[in-house]
Structure 1
């Protein structure tokens, strides 16, 4: 199992070639990082609405990124945790990602401070 689950906002920094994020990603061993199938779906949605050169560039970025990280299925264990998060003040997508990280025992890599509302969720911000 991967140690780190990267959230969509972290991937945004990778694609923007943020120097600290890029250095951190490159320094990690393959297999230690992953993304949720939920996050993958959001990336594919962004690609779907992109056009022309922007779409081509985003496709190259996604392909290069996915060569270093695994896409993990959102499963029953994540669903069981999600079902207990009704009172957490996050969007349903944020809850899906948080429950996935919790089910894996992984650290969620994110710049989104709202995830601090989730009890027992370990968070790291790789851009600071």
Structure 2
């Protein structure tokens, strides 16, 4: 069993998403990472080769642009409070617009690896 309190969380800075509060990391559990992004702004287009991401809007609206190289298809998506998008590994993605005040819960499956963030040449 793992119990995490707000006093256990810590703030990190990522190149693609800015300041992120780490809730559950690979050091805690290698099955999933949990992060909360506060007031995230449009970020840099990127993709991951080895982990999937789930973006769940806790507050605010987010507009995303995605490119799936397997289908060779672009998709525009918008999520609001209590909505989510699952981004499989390999899919290029970028937040193109977000509300000024927002909270985005991000789950990385199986876990986040900073060395597995690659800039997109498609978005």
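Structure above, values below:
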item: Test item: semi-axes √(5λ) of the Cα gyration tensor in Å, for residues 21-76 alone calculated as 23, 18, 9, pick one of 1, 2; result: 2
item: Computed -15500 for helix-only ellipticity at 222 nm (-39500 (n - 2.57) for each DSSP H run of 4 or more, over all residues; to 500) - originating structure among 1, 2; result: 1
item: Source structure (of 1, 2) for distance in nm of label points 7 Å out along Cα→Cβ at positions 13 and 85, computed value 2.7; result: 2
item: Among 1, 2, which structure scores highest (criterion: distance in nm of label points 7 Å out along Cα→Cβ at positions 45 and 101); result: 2
item: Value 9.9, calculated as mean count of other Cβ atoms within 10 Å over residues 5-12, assigned to which of 1, 2; result: 2
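The numbers here are math on the coordinates, done by the rules we state, and not lab data. Just so it is clear, the structure is predicted and the values come from calculations on it, not from any experiment. Cβ atoms are built from the backbone, for glycine too; each structure is taken alone.
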